[in-house]
Structure I
């Protein structure tokens, strides 16, 4: 994985949950439900919060880095933010529409919030890639 993808994936991993978290806080909903649902990818029968949270962190990080590496390979220079946003929505279609439909804890999450998280993820990846590519482009780097 190249450094640009690594940075983009790490930033996006941190900010991608903001939409659903902010909505959950505003509505007084359980802000950890999505994290617990992610933990069931590794521990499908677990119900306790702490083990699910511990399982969710590496899963979320691995998925965030993996998708960032994929997006870094396909997003065109100059179109990274829009391409990232569209990529995030495509990832949502796979994650939520195909995989998540088979997993009860993910299927029952408020889907609009989850799509917004995926869009935020893709936009963050695109924005970080755009900045890093601009900073590290041959035109801006001294020879």
Structure II
């Protein structure tokens, strides 16, 4: 039996909050910008983020939202429409320390040179007390 609607609502709200936060931090996109890029309304995104919906989100709107943010919609679908034997959705990951988030964002940024990324990784390895990179 799939998890109750209330659990799925909370899990989807946490998912939407997390991806909106990432869109803001990585791209500088506000909710209105995400809504514009996805072709859905601002109030819809606010309702999803707040878990304040009566009727489940439309699959087409979820796909548009995920596509606008370059996210695989299967993640959202697994939360909203799990199979009958699916376990409850896992909890959202605990937020990372702000400095760790900034380092990760810098390493993902396509505008940061490979030389700078190599330097960041080398510094992290030094701080961790390693003399060589972990095996790939």
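Rule-based calculations on the coordinates, nothing more; no lab input. Note that the structure is a prediction, hence the values are computed from the model and not measured. Cβ atoms are built from the backbone, for glycine too; each structure is taken alone.
To which of I, II does the computed value 15.1 (mean count of other Cβ atoms within 10 Å over residues 4-11) belong? Source structure: II.
I, II: which one has distance in nm of label points 7 Å out along Cα→Cβ at positions 108 and 124, as calculated, at 1.2? Derived from II, not from the others.
Given a computed value of 14.9, 45 for Rg and Dmax of the Cα atoms in Å, for residues 36-83 alone, which structure among I, II does it belong to? Attributed to the structure labelled I. Quick check: 30 is what I get for relative contact order in percent (Cα under 8 Å, 6 or more apart), calculated from one of I, II. Which structure matches? Value 30 for relative contact order in percent (Cα under 8 Å, 6 or more apart) corresponds to II out of I, II. Name the one structure among I, II that distance in nm of label points 7 Å out along Cα→Cβ at positions 44 and 60 of 2.3 was derived from. Source structure: I. When helix-only ellipticity at 222 nm (-39500 (n - 2.57) for each DSSP H run of 4 or more, over all residues; to 500) is computed across structures I, II, the figure -19000 traces back to II. For Kirkwood radius over Cα pairs in Å, the highest value in the series I, II is held by structure II.
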